[in-house]
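Here, each number is a calculation from the coordinates, and none is a lab measurement. Keep in mind that this is a model prediction, so the values were computed, not measured. Cβ atoms are built from the backbone, for glycine too; each structure is taken alone.
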Structure 1
Amino acid sequence: MVQKNQLQQFTIQQNQLQQLDVNNTFLQGCLSEDVFMPQPPEFVDYDNPHHVCQLRKAIYRLKQAPRDWYYELRSFLLYFGVINSIIDASLFVFRGQGTVIYLLVYVDDLIVTDNTSSAISQFLQQLSARFSLKDLRHLHYFLGVEVISYATGLFLIQRKYITDILHTSQGSNE
């Protein structure tokens, strides 16, 4: 709900909303604790089959991966003077030299907007120098919500969500 309110606020200010996707998100986090796993079946050391592997980086399906990815992104942003909202941990704000940049994060999906388009390109250059990003350009779809932008505001449409619920309920009636 907070993210929808943030989208609304960005639109009221008539800012362009840009969407990004972070590639291999969970592989980018540094582990904050020691994690061990059994040897993968394809790579068992037959001389030491009961040995375990200590992970140096996060891997997919690791419970700690989402948290460690968030901390990795957060520490990078804080280093560059971006402030993490106290109210919403997914919102980051940068203010400086007449520029305000907002970054909304949901796992590997990012929405960024600012009050001057030149600042956003410089910010994205720094971000993409550290993380592999896919620029999806203008925001069209976020968290299952279709986003249509007009000069007077945004339309947030949950057509797919509603259709999925209808299909699920029809399937349970059979």
Structure 2
Amino acid sequence: MLRKNHKTDDAGFVRWALLALALGGFGIGTGEFIMMGLLPDVSRSLAITEPQAGNAIASYALGVVVGAPFIAVLAARMARKSLLLILMALFSIGNVASAMADSYHGLLVARFLTGLPHGAYFGVASLVAASLVPIERRGRALASLMLGLTGGDPDWCAAGLLDRAVI
């Protein structure tokens, strides 16, 4: 739990912290859903069918389901800020590995690994967001966090449409 101190009592600090958490959620939402817009390109580049490329979406989802409880048990005693930074680093590394995958199975493994920190991030980020504000403002803080995820969802469509317009 974050300790209340002069920093967390400062409204400016809280706003920036909630923005950082929401941006993390935006990155995760974008990373999760962008694959849908890129399926034709992925299938072409790996010489597989679009339904096969769609398994990368299922692989990510499986990573989310496996990762949340697994990471919760392993990291229960870690400082939340450190854990959030590690989770976002793992998510970023997984996305780079996904982008660089040169085989179907490599893509599936990379997407699975990318999904592992997803659920844990939102669990820990929710706890952090709630700890930053008084009880009566916790709902608003959690809404700010989830706004990032919601904002990341439509990006996959925009990315896919932009890709089609440029190529």
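Couple of notes before you dig in:
- Value 26, calculated as relative contact order in percent (Cα under 8 Å, 6 or more apart), assigned to which of 1, 2: 1
- Answer label among 1, 2 for the case where helix-only ellipticity at 222 nm (-39500 (n - 2.57) for each DSSP H run of 4 or more, over all residues; to 500), calculated from the coordinates, equals -29000: 2
- When distance in nm of label points 7 Å out along Cα→Cβ at positions 66 and 122 is calculated for each of 1, 2, the greatest value falls to 1.
- Of the structures 1, 2, the one that -0.27, -0.57, -1.32 was derived from, the read-out being log10 I(q)/I(0) by the Debye sum over Cα atoms at q = 0.08, 0.12, 0.21 Å⁻¹: 2
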